Structure I
Amino acid sequence: MDREQLADFLRTRREALQPEDVGLPRGPRRRTRGLRREEVAALSGMSTDYYGRIEQARGPQPSAPMLGAIARGLHLSLDERDHLFRMAGHSAPERGSGSDHVSPGLMRILGRLDDTPAQVMTDLGETLTQTRMALALLGDETGHTGMARSFGYRWFTDPVTRRIYPEADHPTHSRIFTAGLRETLSRQGPGSRAAALVDALLAVSPEFATLWSAHEIGVRHPDDLKRIRHPEVGVLHLHCQVLQDPAQSQTLLVFTATPGTDSYEKLQLLSSLGERGATA
């Protein structure tokens, strides 16, 4: 771990990043060049003290997940992310499919959607980062480990996961997740993470095994409309817009409601309720 070079790199990247790049207001009294340390810490999901000690070359060696969070917070390119990992004494993560690194372009878009439920997911249904409103609507989906990082895996193995959708919609979601995983497997091929996920689900879920044998492809929600059940505001009817990053095999999901509807009013109410996980 090269503490001095790591600290210098973080400082220069922080100073080069403008508030507008991450969806923050500049404000009339801002004198700091680039972002403040506390802003980068908040964007990275860590304490200001922890981030500050790393940037001042006096902190502990950051873990790989912490470095990934910092890379996303600073909107680093893949080359910059790899450089960050090496300076911190870690091997650079694998690129391409299965990568947890969110591209700077997607991060810039996400930074401007703080008042909208939005999140970036891998092609295996792993949530990498969420807006404040996505946390309020869906709860924190980024803290799972192993195969449970995949929402589809949790769908077939953890009954609690299904509470997010009305029971009448469960069969449709099961078909969608199964068909989506088959499409991912066809891209990644044998021996891939998708193949391992399929094998694990075939071993533990009779429902998944039955759906898998049907070999369905291209199952979608009609009109991209989803019904999401929140423990405090009830069921919301939301449109799900999708922006794909083929180079990273990642997808940005944005949830919106038609203005003037009951669901639109419920989304406004959610902004003051905090994370779903605190009440679920």
Structure II
Amino acid sequence: MMIDRAGLAEFLRRRRELLQPEDVGFPRGERRRTNGLRREEAASLCHMSTDYYARLERQRGPHPSEQMIASIAQGLHLSLDERDHLFRLAGHHPPARGAVSEHISPGLLRVLDRLDDTPAEIVTELGETLRQTPLGVALTGDTTGYTGPARSLGYRWFTDPAARRLYAPEEHPFLSRMFVSGLRGILTLRGPGSQAAHLADLLHGQSEEFRTLWNDHEIGIRPAEVKRFTHPEVGDLELHCQILHDPSQSHTLLVYTAVPGSESYEKLQLLSVLWPVGAR
């Protein structure tokens, strides 16, 4: 496929102008004259330099890679149809949709962008973190940077002892059963050639605990509404976990809150001071 530089430039410009600062968690300010986002704001959302983004809008620069186009599609909060259109304009075939897609829907992103004062994250059905709020990073660490099988929390749980340090020890047996039960359910749903099947095969070879629990054939173990964390800076936390599910993409938004006035609520306030909202 050939790149359509004129079409790509016009589409990017139009999508940028339609996005408002408050749509993506930016302050509007009193002196804003630009329609929609400024180029530097769009570039920061897309994780690229302003110069690179500006050249695309001016029909110049190198042929953007598939990874770069995916980053732009996510940064500009495109729908799946808009994402696919962007890929074709850039001369690439669109990625697959459904469970294997990592493109977060605009609606779910809009909700996340308004949760700067709350720990929250968007994860795949295999527990791979796609996006976190600043307080989400403060609570669990930056879990978006893992690669390969380690992107899955369930995989790290059985292969990396550090993955368990954040969770109260008395919760570990239940969480182990929950991760195995969840992976079994996804494998049954997605089939033998799926990523879930690959993770199960890897864990069979690496964890005796996983093999033992897998042989119990438990299914349907759901996460508890109250999660207990042991944070290295603020200590023990009891947080309620609210869930918003996007069935079209098999993505889940997890929002962690504490009961107002509780000790955990005060500790979350302290965590917000230790990790300011602006620390993105």
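3.5 is what came out when distance in nm of label points 7 Å out along Cα→Cβ at positions 35 and 67 was calculated for one structure; which of I, II is it?
II
With distance in nm of label points 7 Å out along Cα→Cβ at positions 115 and 195 derived from the coordinates and found to be 4.9, which of I, II does the value describe?
Values: I: 4.9; II: 1.9.
Clearly, the read-out refers to I.
Computed from the coordinates by the stated procedures, all read-outs in this text should not be read as laboratory data. Quantities reported herein were computed from a predicted structural model and do not represent experimental measurements. Cβ atoms are built from the backbone, for glycine too; each structure is taken alone.
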